[in-house]
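There are structures below to look over.
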Structure I
């Protein structure tokens with residue numbers, strides 16, 4: 001099998017203006033920050049981003065939004081990134097909101113070759129505008145079309161040189177199905193392990209799906225949930241007298 005361990009430059013060479021890019025993260029957390037930094041510094045523009053949220057101003061796809069490199073965003077919410085909200089209302093960022101379960105299933109459909117997804121979620125709401133409604137056994141369903149990307153930028157805990165990867169805990173949430181739904185898959189891993197160290201039950205995404213493995217160079221940071229970050233910021237602000 002091919003050794004897929006690559007430099008940041010080799011990975012980012014696959015990212016071009018105007019591409020549809022899937023960003024695997026969880027509302028800004030658990031994202032491939034060093035690969036995103038490479039995209040940021042390359043100056044890739046007019047990105048059609050697919051991400052579970054607008055990230056945060058300093059994390060995930062949110063950094064690219066702040067730098068105005070994202071043209072459109074298909075997502076479930078943008079509440080954690082006020083810059084995305086401001087750009088949307090200013091007409092600088094086109095946003096399509098998708099119910100979170102539908103978001104996951106549309107990407108899964110794109111990855112596994114399905115023609116679409118039938119869901120009752122959104123029937124009779126703005127979500128249904130312009131979409132086909134099918135009645136099955138007396139119940140209405142929306143036909144939601146698959147989502148597929150040119151590139152997926154995902155993050156894993158461990159990976160080997162062939163491209164077998166393993167996620168940790170919540171990182172499995174979006175990274176898994178996005179890995180299957182793009183023509184080119186770039187995976188940033190925290191730790192490179194020997195081939196064979198990941199057993200069959202350890203492998204979340206098998207080697208044939210992954211095109212590039214980038215080994216994170218920065219210091220490994222413990223996962224800090226969003227609520228802990230918010231609490232820390234509130235405490236710091238209170239310590240400064242609320243300024």
Structure II
């Protein structure tokens with residue numbers, strides 16, 4: 001396996017074109033590629049579709065405004081989101097109500113499974129979660145099926161042009177270790193995008209990450225960014 005190209009956050013953000021679909025790892029900013037996101041906000045790249053557990057936080061842990069991808073929402077750089085929880089980013093509701101942002105909400109486990117299904121090459125996910133709710137009207141729902149007397153929704157796989165991962169350590173081959181809850185959606189997102197960029201706090205030599213601690217394999221990663229140390 002060859003060493004992965006190492007980019008600056010600005011170089012990584014410049015690779016993402018107008019109108020791209022982006023998966024962003026993270027749980028309220030933990031495990032998110034925040035340096036790349038900041039550069040996307042600076043560039044003003046627009047008409048984005050964001051796939052993430054949440055849309056960041058309108059107020060960060062240190063009192064800063066628009067923590068993580070919430071800044072992209074605030075800047076109106078996003079045309080559509082696929083997410084599970086947006087309560088920490090009130091502008092999602094405001095823009096959705098005024099019709100400038102398409103909001104597709106899914107149960108958290110359903111979104112994770114839909115992403116995993118794409119990475120595994122599956123045609124969809126059957127889940128009982130959301131039966132007889134508004135989830136049936138989602139553009140990601142392909143209908144209701146009865147199996148052994150129980151009703152299920154068939155949900156589409158979810159794919160992106162880019163996946164932005166937020167890791168604690170990456171080695172030079174792109175193997176990633178996530179500290180604590182940084183792991184969240186990152187490992188499944190690494191399998192479900194055309195281009196995967198891993199932003200890490202520490203870029204380390206091969207061998208420093210123990211094999212059993214590699215949660216995203218280098219074969220899934222295209223580029224590395226050494227970002228902020230948080």
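Readers should treat all values here as calculations from the given coordinates under stated rules, not as data from a laboratory. Worth saying up front: this structure is predicted, and the values here are computed from it rather than measured. Cβ atoms are built from the backbone, for glycine too; each structure is taken alone.
Hey, distance in nm of label points 7 Å out along Cα→Cβ at positions 193 and 217 derived from one of I, II reads 2.5; which structure?
I
If helix-only ellipticity at 222 nm (-39500 (n - 2.57) for each DSSP H run of 4 or more, over all residues; to 500) is computed to be -7500, which of I, II is the source?
Source structure for this number: I.
Figure out for me which of the structures I, II the number 23 belongs to, where relative contact order in percent (Cα under 8 Å, 6 or more apart) was derived from the coordinates.
Of the structures listed, the value fits II.
Supply the structure label, taken from I, II, corresponding to FRET efficiency 1/(1 + (r/R0)^6) of positions 41 and 105 (r between Cβ atoms, R0 = 41 Å, to 0.05) with the calculated value 0.95.
Label of the originating structure: II.
Which one of I, II has Cα extents along the principal axes in Å, for residues 57-200 alone, as calculated from the coordinates, equal to 52, 42, 25?
Source structure for this number: I.
Match the computed value 8, 30, 34, 20, 8, 1, 0 of P(r) over Cα pairs in 10 Å bins from 0, in percent to one of the structures I, II, and report its label.
It was calculated from structure I.
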